Every structure is written in C-alpha cells, then in structure tokens.
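Visitor: Presented below are the structures under discussion, each in the form of structure tokens.
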Structure 1
Amino acid sequence: MVNYDLIERNKNKILNFGVIILALIIALQFYKFANNRVAALIQQQNNELEKNKVIERIAGLEKKAEGYQKVFVKRDLASVMDTISAIAKDASVKIVSVKPYAGEAVDNYSSSSFLITLNASSYHALGNFISKIENHNDIYLVSEISINSTAANIDTSGDNVDLGVNLKINTISYL
C-alpha cells in the first residue's frame with residue numbers, strides 16, 4: 001500500500017517540492033496582481049492621453065474664440081459712422097441720413113443695425129460702396145437694400161441719374 005519507507009527516505013525532497021509548489025503559487029498570485037495593476041495603469045494612461053487631446057482641442061478653440069473677441073469688439077456709434085462716412089467718401093456716394101435701430105443681444109454677441117439713406121450717382125458707385133462696406137476689416141453686413149432711381153438733371157445725354165438708396169447695415173460685436 002503506502003510505502004512509508006519510501007516517504008521516509010525522500011521526505012526532504014517531498015518537503016522541498018511542496019515548498020517550491022507553494023512558492024510558485026505565491027509567485028503566480030503576485031504576477032496576476034502585478035499584471036492587473038499594469039493593465040489598470042495602461043488604461044489610466046490611455047484615458048489621460050485622451051483627456052490631453054480633448055484639452056488641446058479646447059485650448060485651440062479658446063484661442064480661436066479670443067481671436068474672434070478681438071474682431072468683434074464693441075464699437076460706439078461715432079466710430080461706426082466715421083468708418084462708414086470714410087467709405088462713402090471713397091466710393092463717391094453721399095450719406096443723407098442715418099437711423100440707428102436698437103441692438104439685439106444674442107447669447108455671446110450683440111447685433112446693431114443702422115438704416116442709412118444715401119444718394120449715389122451710378123450703380124457702379126453704389127456697388128463700390130457696398131463692396132467696401134462688406135469687405136471692411138470690421139464686420140459690417142448689408143442685410144436690406146432698396147433703390148429708387150430718379151432723373152435729376154435730364155439733358156441730352158441722359159447720363160445724370162441719381163439713385164436714392166436705403167441700406168440696412170448690421171454690425172456684430174462680442175459681449
């Protein structure tokens with residue numbers, strides 16, 4: 001049956017073998033724990049890298065927003081009218097009247113409108129004026145236009161035709 005004599009002779013070997021197996025089991029547990037810890041750290045690192053990418057995108061958007069804030073600065077009526085008057089002078093049109101409308105505040109920006117009545121000697125002068133307004137560094141948008149053609153001094157050539165123009169110009173500023 002059980003050979004006690006064989007066990008007695010090899011008891012040190014059996015004991016050493018048991019200790020080795022116990023050491024292997026303990027080492028395997030440490031390995032699993034360390035492996036799980038490394039996997040958790042890798043996952044945490046990947047999450048942090050994703051967060052860094054999102055933060056970099058947010059920082060880029062904030063820089064763009066700051067750039068737009070510099071463009072959309074709040075201008076007073078006098079500076080707007082100085083700019084529009086200078087453009088009108090360059091385009092050879094005459095401003096007859098200006099009527100400011102109440103500004104509208106929308107979320108992070110406000111919009112101001114002006115109804116400008118002017119006289120232009122030709123469609124070319126009017127087109128030049130509108131082009132210069134819309135291409136100005138400050139943001140001006142022509143939202144409405146109505147043109148009335150009246151013969152001012154009818155002579156033989158028929159070239160003197162004044163255009164009565166009403167323009168609604170919007171300007172946008174950041175709050």
Structure 2
Amino acid sequence: MRLLKNSLLLVLLALLLSQCATMGERTVKMNTAQLQQKLNSKLAKPFTVMKVFHIQLANALVSIDPASGRIHTLMDASVQSDLLANAATGKLGLSGLVKFDQARNAIVLDQPEVDSFQLDGANSQWNGLAQQLARDLGSKWLSQLVLYEVKPEDLSYAGRRYQPTDFQVTADGLQVTLKPQ
C-alpha cells in the first residue's frame with residue numbers, strides 16, 4: 001500500500017512539474033466574429049477615391065482559409081458621387097493574407113486583393129469600370145490594415161513580461177502565442 005502511495009505521489013509530482021514547464025506560455029485568440037467586428041470598426045469611416053467617389057463599407061462577413069492563411073470578406077458597399085444621381089449600393093469581396101507584424105505587435109492584412117465589386121442595378125459597363133478601379137486601388141487602401149493589436153495587458157501577467165512568438169491562422173480564427181521573456 002505504501003509503495004502504491006509513493007508511486008501515485010511520484011506520478012502526480014511529475015504531472016505537476018510538466019504543467020509548470022508549460023504554464024508560462026499564453027495564447028491570445030480572435031474568432032471570426034471578433035474579426036468581423038474589428039473590420040467593421042476599422043472600415044466604418046467613409047473614404048474618398050480620386051476625390052470623386054465616397055465609399056462606405058459595412059456588415060463584414062468573414063471566412064478564413066487556414067490552408068492558405070487568407071481571410072475572405074464580403075461587405076456591403078455604398079458609393080456616392082456628384083457623378084451619380086443617387087447613391088449606388090452593392091457588395092465588395094476582398095481577401096488578404098493575415099500576418100503578424102512583430103514590430104507593431106499587431107495582426108495585419110497583407111497582400112489584399114479586391115476579389116469582386118458589384119453595384120446593384122448598374123449595367124455591365126459601370127460594374128466593369130467599378131470593379132477595375134476597386135482592384136487597382138484596393139491594395140493601396142487596405143495594405144497593412146491593422147486587424148488586431150496585442151494589448152499591453154496581454155504582454156504582462158503576474159509580474160512577467162511576454163513576447164509574441166508564434167502566429168497561426170485556424171479554422172476558428174487567429175491565435176498568437178506569447179512566451180515569457
């Protein structure tokens with residue numbers, strides 16, 4: 001009986017020590033709903049293209065492709081201009097690589113591409129022109145857009161400082177691994 005107690009105590013001690021070795025590492029996660037919220041807040045402010053078109057984006061629907069590391073987003077778009085009698089509405093589809101920028105401790109959109117831009121009720125010529133403009137200028141508007149900044153409170157815990165070391169794109173969202181310094 002004493003041998004069983006000692007063996008059990010030894011196993012528990014080994015488990016505790018192995019847990020202590022990995023306890024220092026922390027993970028910060030962001031799911032697709034949080035990404036959608038971040039994109040909606042980042043892109044809530046209208047922007048102007050060529051001093052003529054005023055574009056408002058809203059209602060981001062985000063999906064993630066973990067194999068390629070790309071985020072795909074479909075958004076409502078509203079375009080106003082003195083050249084148009086009424087505001088034009090439609091859908092903007094964009095994608096980009098999701099990368100961790102260690103210098104800014106931030107998750108950014110890299111190599112963005114406008115995949116589609118369709119205006120409701122517009123003829124094919126206008127849709128073609130709008131799509132070409134969006135593709136040509138989209139990478140400039142959205143390149144290195146910060147999706148999430150690792151907060152200072154995420155980098156310190158119980159008196160220890162942490163450094164982001166690993167970044168992963170998963171089917172559920174994004175995660176950054178923080179290791180003690």
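Laboratory data are not the source of any read-out in this text; all were calculated from the coordinates shown. Just so you know, these numbers come straight off a predicted model, no measurement behind them. Cβ atoms are built from the backbone, for glycine too; each structure is taken alone.
Visitor: If percent of Cα pairs over 22 Å apart, for residues 67-162 alone is calculated from each of 1, 2, which structure is the one that comes out at 44?
Guide: 2
Visitor: 1, 2: which one has semi-axes √(5λ) of the Cα gyration tensor in Å, for residues 27-114 alone, as calculated, at 62, 13, 7?
Guide: Checking each candidate, the match is 1.
Visitor: Going by distance in nm of label points 7 Å out along Cα→Cβ at positions 59 and 83, which of structures 1, 2 comes out largest?
Guide: Going through 1, 2 one by one, distance in nm of label points 7 Å out along Cα→Cβ at positions 59 and 83 peaks for structure 1.
Visitor: Which structure, out of 1, 2, was mean count of other Cβ atoms within 10 Å over residues 35-42 derived from, given a value of 17.0?
Guide: Comparing all candidates, it corresponds to 2.
Visitor: Moving on to the next point. Tell me which structure, out of 1, 2, gives -9500 once helix-only ellipticity at 222 nm (-39500 (n - 2.57) for each DSSP H run of 4 or more, over all residues; to 500) is calculated.
Guide: Here the read-out was taken from 2.
Visitor: When Rg and Dmax of the Cα atoms in Å is calculated, the result is 23.3, 90; to which of the structures 1, 2 does this value belong?
Guide: It was calculated from structure 2.
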